[in-house]
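Listed below are the structures to be examined.
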Structure I
Amino acid sequence: MATDPKTINHYNENADGYHRHVSDPNESTFHAYYEKPAIRAELPPLTGLDVISIGCGSGVDARWLADNGAKKVVGVDISTGLIEIAMRENPDLEFQVMDMEQLSFKDESFDLAYSSLAIHYVDDWTQPLKEAYRILKPRGSYVFSCGHPIDSAVEYRSENGYKYALLGRKVNQATRERTIYGDYLAADSDGVKPVKGILADMEITVYHRTFSKMLEQIQAAGFKIERMVEPQPTEGMKVADPQVFEQLSKIPCFMIWVLRKQ
């Protein structure tokens, strides 16, 4: 299984807490004032579309998609605990426990595939992207967000009460000795590496991959890239958390991909 089993267990065991988190803009500022406005701005008009929400979590995005015009919304997630909440909170929508690498839908079932911050839990994008391609109708779109490789390439260090996220180098001016921090290229593992502790030190593994590896795996699935967006935080973030607003205005945390089935 490409998703780390510990990640799945974490979301099963903490499903209620996760749902409360993503449902409260005051708590989930990265969602409310950064990622959600950015990904929703890239969606086509939803009216009349059959939409699949891949990695739907507790169904918050599926609810939004349905309320904003989608004709049909189906949510799938690998976490049983999250799907149980999604079904309870949205009895009028369809949800299934399902791995994004093995989608149990017929070819050309959906007009739009949507996925918010889920695919970075998978070590190889190729198979889930091929599955998304398969179930999309001709000219269908896949709009998804994921962690930015600049954010996942860093090296974490804790010292004197501070947690450092380091990416770069330190050069001794006298000896020219270099100390390197972080690893963007992940050359020892072909551009992909597991990263733990990136999400508040939780027992979760996300997978860093270089920008070139992302392009390689997207193209291997057959998609045409329409655009990639490195979002800016909204004014709401500036009010909710000015220091995070300043950080995200200079260093990206997420990215949005808009793909088209040819």
Structure II
Amino acid sequence: MRWGYIWATVLLLGLSSPLQAAQRKMTYEEYRAELERALKRESEAKAAIAELEKEIKALKEELRRLEERIAAVKEEIYSLIGTDEQGVRAFQAQVEEIGKEVDALKGLSPDDLFWKKKELKEIKKRLEELRGSRIAALPEIDERLTALEGALAQIWAKVPELPSPGHYTVLKGDCLWNIAKKKEVYGDPYMWPRIYLANDQITNPDLIYPGWELTIPRGVKENQHLVVFGEWLSKIAGYEEVYGDPSKWPKIYEANRDQILDPNLIYPAQVLEIPRD
């Protein structure tokens, strides 16, 4: 072990000897020259740093003046549209809330969107209200509103006139009343006439047979109303989504004389046309 250590030491000394020899060859004058070059480079670097610091200081001052000018311009703009920065942020929060709702609707199927029509109308109404604000004229907000309006239009284009109908296979002991009462059908036994009218193979509503595949219509068109148990014409006319005015019931009656013999008698499952002004 001792000899191995000695040989390793000798080898290291041998490898370092050329460097040591080279160092011994540098003269005092060479050292002085190298030192002077180093000091000169240091001085030049310090001078360059000092110049850069001056430029940085000047740029910072220019940036400060620009920020003050931007703040002043913002205040002028806010004054013109009758708000302040806090008001703009609150407005942006409303816009982004609608954006989240629109994003959630994008992934729905056409049939699912059919049942979201009320929600889509409410979103459209809220966008129109926001668009009517002077704050909407700000470029970044105008751009965002335009994008949301376009996205909403694309969603509306996917909404079908009617959703895909369902289907039901008649079981032993079934009747139209009980079928309509099932949750997966209508959850309302008074809707049985709708099944009857949608299926030509049913000639007698009291006679249906096991194994029959029945079509189950879903929803109604935009300007129609599906009558449910307990409704009458003035009640329907009073709905906000219809006319919002019970006195306008004659309009519904006149548009549906082919199926309403007596305006005091309407029946569940009737699909009424709702004329618009």
Entry that produces 0.30 once FRET efficiency 1/(1 + (r/R0)^6) of positions 139 and 203 (r between Cβ atoms, R0 = 35 Å, to 0.05) is calculated, selected from I, II = I
Ranking I, II by distance in nm of label points 7 Å out along Cα→Cβ at positions 51 and 67, the structure that comes out highest | II
Looking at distance in nm of label points 7 Å out along Cα→Cβ at positions 59 and 75, point out which structure of I, II has the largest value.
-> II
Output 1, 4, 7, 8, 7, 8, 7, 6, 5, 4, 4, 3, 3, 3, 3, 4, 3, 3, 2, 2, 3, 3, 2, 1, 0 (P(r) over Cα pairs in 5 Å bins from 0, in percent, calculated) maps, among I, II, to structure II
helix-only ellipticity at 222 nm (-39500 (n - 2.57) for each DSSP H run of 4 or more, over all residues; to 500) derived as -8500 - corresponding label from I, II | I
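Hey, relative contact order in percent (Cα under 8 Å, 6 or more apart) derived from one of I, II reads 12; which structure?
It traces back to II.
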Can you spot which of I, II the value 0.20 was calculated from, given it is FRET efficiency 1/(1 + (r/R0)^6) of positions 147 and 195 (r between Cβ atoms, R0 = 35 Å, to 0.05)?
-> II
Given that distance in nm of label points 7 Å out along Cα→Cβ at positions 179 and 211, derived from a single structure, equals 1.6, which label among I, II identifies that structure?
-> II
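The numbers here are math on the coordinates, done by the rules we state, and not lab data. It should be emphasised that the depicted structure is a prediction, and the values quoted were computed from it without experimental measurement. Cβ atoms are built from the backbone, for glycine too; each structure is taken alone.
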